[in-house]
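**Q** Heads up, there are several structures right after this.
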Structure I
Amino acid sequence: MFSTTDSTPGRTAQIEGRNCLFFSGFAYLGMHVSHAFRNLLAEGLARYGSVYPSSRIGNLQLRLYEETEHALAAHLHQQSAACFSSGYLAAQAAVTYAVSKGEALYSPGAHPAIRYPGAQIPSGTWADWINAVVDMVNLGNDHQYVIIADAVNPLTATINDFSALKQLRRKTLVLVDDSHGLGVLGPEGEGIISLLPANEAVRYLLTASLAKAYSLEGGMVAGHAADIAAIRKLPLFTASTAMIPAYAYAFLQSQQAFATARKRLQKNILTMEGLTEGIAAISHQAALPMFVLEDREEDVNEFLLRRDTLISSFAYPDPQGPKIHRAVLSALHTRADIEILMMQLVQFYTRL
């Protein structure tokens, strides 16, 4: 069952005249309801208008995009970056390039955004897959294979473990979608790159949506300069509309705000971790703001909604699949919000 609203939720959501605590969505840093952030978007709109009316390869280029791409590359500790109007478009450009470099080896459950037409998505566990992939690549030739995977599985609240890539001996391109890690993981919010093993045989290509943590409609691809230069020649880049310039402006002006919000989010995660310790029905992996709730005969979402709390509870990516119940934290939540949620969850799991 779906609920509806006429306003954008923050730490609360308006649902049929009720003000409910909101533990869903993906605005991890909560910037979408920040007045300061909205003011920066307004400044950007006043300065640049609603769209930059030219191709990405037009003969008049907006310097703002070059500045944004330089900032993104520096943020992810990469040589170069390209920005796009959406995360999905960025991922499709990245995978279109990647599959031209070798045979694609997809991880289990790879997000649709990084699937190329005809992609073969394996079943099984992450650990079994990545160990098998390392063995396969090492038995092949340099650049024979391309590894394609998500950095984070937000549905299971898992940071995927790439440490096995340290054992790769053949030169390999590894494409990682870091949409749910960028802005959240790493000392400076640089995402999964802080956890990827250094290996001279491996060349990383990173793609991500800017909507998840940064509340900006846009996407990026970052990596080796030669890879980004080749992606810039793809029609997915050259023929697409650029990211709305006001969003790029706000990104450049909000780095300190992002850092402050990330600290609040990390504090909230630690608070929730402490309150859930020893509760087997609630699972979580450190540093992620998603807490997976065990399914029971009674729907936990319905139980909480009757108590004015809304969690993430739907089937994804297949709408016909089983529901996945999660409590998703943001930097907007207070300790009192989290304590109320936990009191309700303890009541739910101890009464059944």
Structure II
Amino acid sequence: MFKLLALIVFALILYLLTWPVAIEPKAWQAPTAPGYRGAYRSNQQLAKLELLAIAGEQRPEAVTIGPDGYIYASTHSGWIVRLNPQGQQALRWVNTQGRPLGLAFDPQGRLIVADAYRGLLAITPNKTITVLSTHAAGKAIAYANDVAVARDGRIFFSDASSKFSALAHGGTYLASLLDLMEHGGHGRLLKYNPAEQSTIELAGGFNFANGVALDPNEQFVLINETGHYRVLKHWLQGPKQGSTEVLIANLPGFPDNIAAGLDGRFWLGLASPRNALLDKLADQPWLRSVVQRLPAFMRPQAVAYGHVLAISGEGEVLYNLQDPSGSYPVTTGVAETAEHLYVSSLMAAKLGRLNKANL
């Protein structure tokens, strides 16, 4: 019996130390988490969300407002749902046959979609789907994530991970966990030129390139670097053109989508609080490989905690809205109108809406 137990223990240790895993972790230094104080002081303001049905679909990961005032949300099943300007009469509008994430309208009235499985898409008002881009800089776009459109039709979008394809690694959530655990800098910021029908890489080396937002004056584009808990600013014009700098660092959670709101502010969703174990293992890549060999339920996972922020173009925190109960979990982003904030989620069954009178 003792020999059998020893053999089992030896086999388990051998498995944890040597079994092949998909990731090749890289060492880095995680900043000390700021916690929920100061600009991120805990509050209950997001607990006031009204929940809107989305035609029987779930997981409204991204939301945008159309030029007609209608509300559009991308869902886990591939359907993009549409609600009227009052947030009612939800219907399944079009299915991309992929995994639609970021949404934005172009000057022609087409809905531009960052589809994690299919690449960059355009959908006309009559529901015709066109694939605009699947490759950039000699690489396949493995995980199109978020999108912003300029007034002249140029499209800025993120390829979250050129290594961990969402389609090949079990979906968007599981692929994101792999990329975050590896921390290998596989994320990219891309630009599609509609006149030339070409896509170029503007910047790369990001640890999970996520949300993308364009400055209303089109001087710069913001990109959320989820794995580094920060928002970056990539300059499109001026003396810093072509350079990328940190706008706001050391966020208390994992930033997901970001979108331009009203009055020059940008709204971003923090999908989950920081994970203390993941931060402690930042400079221990071999231990991260060991953790990756554990059963999935024992690895770091997203924690239900509602949190969205509004920041200025200079990185000042303007609004800090939270729901520590996580009743509306894994908050991914915000679309703002004159009266409401529409809050999206990777896991919720409905779309959230907050009356701005409650702010």
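**Q** Rank structures I, II by distance in nm of label points 7 Å out along Cα→Cβ at positions 184 and 304 and report only the one at the top, that is, the highest. Could you put the intermediate results ahead of the total?
**A** Numbers: I: 1.4; II: 3.4.
Largest value of distance in nm of label points 7 Å out along Cα→Cβ at positions 184 and 304: II.
**Q** Taking Rg and Dmax of the Cα atoms in Å, for residues 136-287 alone from the coordinates of each of I, II, which one would give 15.2, 48? Numbers along the way, then the final one.
**A** Numbers: I: 17.7, 53; II: 15.2, 48.
Clearly, the read-out refers to II.
**Q** If relative contact order in percent (Cα under 8 Å, 6 or more apart) is calculated from each of I, II, which structure is the one that comes out at 18? Walk me through the numbers before you get to the answer.
**A** Working: I: 24; II: 18.
So the calculation was done on II.
**Q** Assuming 3, 16, 27, 24, 17, 9, 3, 1, 0 is P(r) over Cα pairs in 5 Å bins from 0, in percent, for residues 88-167 alone as calculated from a single structure, say which of I, II it is. Numbers along the way, then the final one.
**A** On the way: I: 3, 14, 26, 25, 21, 8, 1; II: 3, 16, 27, 24, 17, 9, 3, 1, 0.
Comparing all candidates, it corresponds to II.
**Q** Taking 34, 27, 17 as the value of semi-axes √(5λ) of the Cα gyration tensor in Å derived from one of the structures shown (I, II), identify that structure. Provide the component values of the computation, followed by the final result.
**A** Details: I: 34, 27, 17; II: 33, 23, 21.
That value comes from structure I.
**Q** Also, I was wondering about something else. Comparing structures I, II by distance in nm of label points 7 Å out along Cα→Cβ at positions 224 and 248, which one has the largest value? Could the numbers behind the result be given before it?
**A** On the way: I: 2.6; II: 1.1.
The structure with the largest value is I.
**Q** Next up: Quick one: helix-only ellipticity at 222 nm (-39500 (n - 2.57) for each DSSP H run of 4 or more, over all residues; to 500) came out at -3500 when computed from one of I, II, so which one is it? Kindly include the intermediate steps, with their values, before the conclusion.
**A** Numbers: I: -10500; II: -3500.
That value comes from structure II.
**Q** When distance in nm of label points 7 Å out along Cα→Cβ at positions 176 and 336 is calculated for each of the structures I, II, which structure yields the highest value? Write down the numbers at each step before the final one.
**A** Details: I: 4.0; II: 2.2.
With respect to distance in nm of label points 7 Å out along Cα→Cβ at positions 176 and 336, the highest-scoring structure among I, II is I.
All of the numbers you see were taken from the coordinates with simple rules; none came from a lab. Note that the structure is predicted; figures quoted are calculated from it, not measured. Cβ atoms are built from the backbone, for glycine too; each structure is taken alone.
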